[in-house]
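Some structures are shown below for you to check.
Since every read-out is calculated from the coordinates, none of them should be taken as a lab result. Bear in mind the structure is a predicted one, so any value in this text is a computation, not a measurement. Cβ atoms are built from the backbone, for glycine too; each structure is taken alone.
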Structure P
Amino acid sequence: MQRIRQLSEGIWRWERRHPEWHPGAFGALVGSYAIKVGETTLLIDPLVDGEADAALEELDRVVDGPVRIVISIPYHARSAELLQRRYRGNDARILGHRLVAKRLTDTRSFHALAGGEDIDGIARVHRIGRPVRAELPIEIPSHRSLVFGDAIVEFQGGLHLWENPVDTPSRRRWYEQRFLPTMTALAGLDIDRVLVTHGEPVLSGGAKALADALGRGPWLPPRASRKV
């Protein structure tokens, strides 16, 4: 089982098996992040293998002060409640799109986000898509980092916009006029790191890598005809 690895000062990452996808398939491993900003620990899309996961002891050594469990996309709320209970003494709260609430058994510690909010002065969530998607990319200005759930992934050394083909005139209009501009705005942020949950993170030159991914257009993993 992979241990937590430190990517840079204040940023840690670990991977766990996707609970539903087949081994060896793209997306079968899911990356999670712990990011320290001042006294606060952000746990972003955290996934652990239950209470016995060895990563929890390592996380205990990272966590100090208030804990904010930030979910980029509702599907990634899988271990949020386990970690909220573990760190409830650290004022642990779960934050994410309102649809995250449907995946929780207890919503008392949950705070819904719509995109555009500032989290404790240390992170911002952004909207993408028109109509707005449930995925909320998370910007951490102090680390010049931007975290994506599924919209941007890494494969074979490059970032990609994970999106179904633009194969009809109406879909192309939607893509060019309503979706792509919201992604292009993110590439204009002051970011150096792009932290993805599928594939390896980009730790320098992130803004250019993101712009390059958008320039290449929609992408699907090998042997995938539609995004799932």
Structure Q
Amino acid sequence: MRSVKTLLAIRHVPFEDLGSLEGLLAEAGYAIRYVDAPTADFARLDQTSWDLLVLLGGPIGVNDAHDYPFITDELKFIETRLRREQPTLGICLGSQLMAHALGARIHRSCALEIGWKSLHLSDAGRDSSLRHFSKPVFHWHGESFDLPSGARSLASTESCPHQAFCLGSALLALQFHPEVTARGLEQWYVGHGGELRVHGLSVAGLRQEAARFAPLLARQSAAFLHDWLAVL
């Protein structure tokens, strides 16, 4: 019988969840527990040795702890885990939290990235599980990270030089979103509707792109996740 492994997924807003990755992780033998970062007891969570931690996205920033004090406790929790080199996947805000916990600077991107865009993989990226991302992936961020000391840069875009990094095989940070689905993004368009209006972005246009690219992303993400889990 396959042993059950534990997975803690930290959400920052309810609709930015594991998306297409959730079923794949369950099939891989992970029992998934969600906690919501704004109300989480991180000291208590640290008492469990989770087999995998996934840090999900959200509309706030690592540098917003003055408004959202839970970020300080979350970073302490992440720092402890990364020192132990325990398997951790960060997505968007989650990747920035990982980078900050590893001593890197988080800053405004030179351009807002919202929508579908291809990655430029580095040599290390082409030799990693990210090699499956050959078609456009989904982006939604206005901040990015510098590369932490000792980390390997895996991917970039024209306006974001650090789209992904790894430290060893167990720590992986992705600025882009491998988990989104066309259906799930409908909640994003509502939840982040104010940001879309501020930047003059078309929901109809994003929906049209999702219909085209999201099925391709799901296949790429499944292959990526299979390969990454295999090396943990």
Structure R
Amino acid sequence: MTTGVRRRMGVEERRQQLIGVALELFSRRSPDEVSIDEIASAAGISRPLVYHYFPGKLSLYEAALKRASEDLAGRFDEPHEGPLGARLLRVMRRFFDFVDEHGPGFAALMRGGPAVGSSATNALIDSVRQAAYEQILSHLGITEAPARLELVVRSWISLAESTALIWLDGRRIPRGELEIQLVHDFAALTAVSAAYDGEMTALVKRMVRDEPADGPFADLAARLIALAG
């Protein structure tokens, strides 16, 4: 965090500094609990100067939220190499890295902070969800999702969000277990949908065709077989 020493900065440099400072503070506490005075002090400038670059806390929150949303959306980027189960697990690990690093800010983002009700805020949240959705489809080799697949993928993204929020409230389950569980959840949701639809059946067969015996999908199958036995 920037503190103490004042120096002259260009307009955009100062704006980016303030966004970074705000993000760090929002990562430690809910944005509702962070004041403009704290942001100004952490940036080493006066309160009026913060208002020179941002008309109010809401606009600074939205700018910080934009940077955070771009970071979060980027966590779903993954090379199209190797088995799908391993790819999804790497994505979930990066997703939980973000949640771990930005706990209060992530919770405020999903539950609504000082910008609750803001159309700009809602649009940013939706952009993260859409980026995640498009990334998953690309890994499945699909550009236009049939209705059941869209339901599965969007439901799984919502499940990942709610799982992360519940985990933040006490962290009672090891995050590594939740990361693999969410990969299992994706496979299970897809398999259940396949029981009702031929297109989904074909998709599941493609998903598991190249999965190794020690991969996440095989691990789920072994666990389910053990339960039935």
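Consider the structures P, Q, R: one of them gives 26.4 for mean count of other Cβ atoms within 10 Å over residues 93-100 as calculated from the coordinates. Say which. Going through each structure in turn, the value belongs to Q. When helix-only ellipticity at 222 nm (-39500 (n - 2.57) for each DSSP H run of 4 or more, over all residues; to 500) is computed for each of P, Q, R, which one produces -4500? Corresponding structure: P.
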